[in-house]
Structure P
Amino acid sequence: MSGSARRVHLAPAYLLHHRPYRESGRILEVLVRAEGRLTLFARGVSGPKSRLAAVLQPFQPLLVSFTQGREAGQLTAAECVAPATPLPAACVMSAFYLNELLLKLTLRHDAAPELFDAYATALARLRTAEAIEAVLRRFELELLSAVGYGLDLSTEAGGQAIEPEGFYRFRPAQGLYRVPGEEPGALAGHALQALARGDLQAARTCADARVLLAAALAECLEGRELATRRVARALKQGSHPTARYGKMPP
């Protein structure tokens with residue numbers, strides 16, 4: 001490492017993705033609470049004799065030590081905060097989806113402690129078998145806000161307040177605008193208000209939140225397809241996708 005390398009000791013982190021590096025190394029994408037998303041080179045961490053192989057797993061709260069250069073860093077140590085309860089099988093793909101959103105929509109070295117905390121909370125909620133739909137929609141909303149694409153759910157594009165009995169459509173980069181009635185695809189005003197409060201108990205709120213947030217995320221992704229969505233579709237259709245995304249669920 002260069003003389004300008006900075007040392008970080010036991011920082012809270014999560015592993016988002018990894019890929020092989022030389023014979024026994026890995027290139028890690030990690031989310032560090034005080035640092036943001038980072039790329040770290042990890043040497044000698046692959047193989048059955050490596051102690052770190054069992055530690056460097058997705059969805060596991062970690063403490064990582066590393067030296068950070070201008071671009072990538074070098075992992076020097078890692079340990080588990082505490083043994084994490086395994087995710088329910090039905091939630092594993094959703095957790096990989098959260099990881100992919102972070103990889104696609106966050107910038108390296110852009111610290112966002114509130115986003116780190118939102119991710120940790122989402123994983124905890126998935127572990128307790130909370131409704132998956134509600135967990136994902138809350139995280140998507142917080143992620144959009146953290147990357148500078150916060151949605152105004154209190155007023156429409158013209159400045160008028162969202163009314164509970166009204167119906168609305170969403171235009172990316174413009175906002176919500178009212179439509180005459182409950183036409184196909186229209187978002188209910190009361191559902192938008194509930195989403196703004198973080199209340200996703202009602203089925204209509206979850207359904208409308210999915211439509212709204214999918215449109216906002218598509219705008220941010222700029223046409224890039226999410227591998228987790230492609231794999232989920234393939235699994236539903238009974239095929240066997242070849243695309244790998246980190247350690248894909250069985």
Structure Q
Amino acid sequence: MIIDAHAHVGIDLVFEEVRSEAEIIAAMDANKIDATIVQGMYGHIYLDEIRENHDRIARLAKQTPRRVFGMITMTPYLHEADFYTEARRCVQELGFVGMKLHPLAFACSPLNARAEMMWKVCDELEIPLMVHTGAGVPLSLPSMVIRRCKQFPRVPCVLAHCGTLIYADEAFLAAHECPNVFLETSWTAPHHIIHAVKTFGAQRVLFAADEIANVTTELAKYRSLPISSEERDQCLWRTANTVFRLGF
């Protein structure tokens with residue numbers, strides 16, 4: 001089994017990208033991906049647009065039962081009441097399984113008070129928070145999550161891209177300091193994935209692609225790693241299944 005923990009759909013106003021539902025499903029089929037966790041795009045600041053983006057993911061999940069799961073993606077600078085209400089709707093009505101903080105796209109450091117609000121919501125709703133790391137420093141430095149992860153020890157924190165190569169050591173520092181930190185390895189060098197598995201255990205490492213065109217490449221990395229079949233299986237789906245409570 002394979003679970004891709006990081007994919008996007010929609011129109012991105014920050015990075016000017018567009019990804020469709022058909023492209024996601026085609027990539028899943030071509031690469032034998034069993035389930036994908038899909039999040040929206042960035043730059044949408046109005047609540048009605050954010051709700052429509054979430055509804056779009058929910059429709060895709062309904063059309064592909066147990067193949068697509070949703071992740072909340074919205075600016076933390078909404079009115080707090082609106083943020084809380086939409087987050088609860090996504091989890092309790094739409095069945096979403098996580099939330100995303102992109103420090104660069106949201107212009108919001110993990111140490112910002114609005115980011116603290118995101119951790120509080122995840123704690124209340126019992127969902128993990130995925131945090132983009134790498135591009136966009138200093139806001140996106142992996143070490144920025146340490147204080148929040150210690151403040152909210154019940155919230156699993158998934159470090160997207162594991163520092164994106166150049167900041168991998170910072171991601172490892174965060175994982176060393178905080179047992180609730182998990183390392184998502186899209187755009188991560190193979191030797192860093194090996195280090196993560198051997199240092200923290202495969203139960204804290206999870207496969208993801210991020211870009212549709214990157215799925216085949218990320219899978220090839222895992223298939224070439226000198227790790228055991230049990231470790232590979234853990235990274236390819238079991239960790240995501242546990243962290244996001246997918247029930248497989």
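Each value in this text was obtained by applying a stated rule to the coordinates, not by laboratory testing. The model shown is predicted, which means the values in this text are computed figures rather than measured ones. Cβ atoms are built from the backbone, for glycine too; each structure is taken alone.
Comparing volume of the Cα convex hull per residue in Å³ across structures P, Q, which is largest? When volume of the Cα convex hull per residue in Å³ is calculated for P, Q, structure P comes out on top. Calculating FRET efficiency 1/(1 + (r/R0)^6) of positions 92 and 148 (r between Cβ atoms, R0 = 30 Å, to 0.05) for structures P, Q picks out Q as the one with the greatest value.
Comparison across structures P, Q (criterion: distance in nm of label points 7 Å out along Cα→Cβ at positions 140 and 212) gives the highest value for Q. A value of 0.2 for distance in nm of label points 7 Å out along Cα→Cβ at positions 188 and 204, calculated from one of P, Q, originates in structure P.
Structures compared: P, Q; top value of mean count of other Cβ atoms within 10 Å over residues 108-115, i.e. the largest, recorded for Q.
Please state which of the structures P, Q yields 21.0 when mean count of other Cβ atoms within 10 Å over residues 12-19 is computed from it. Label of the source structure: P.
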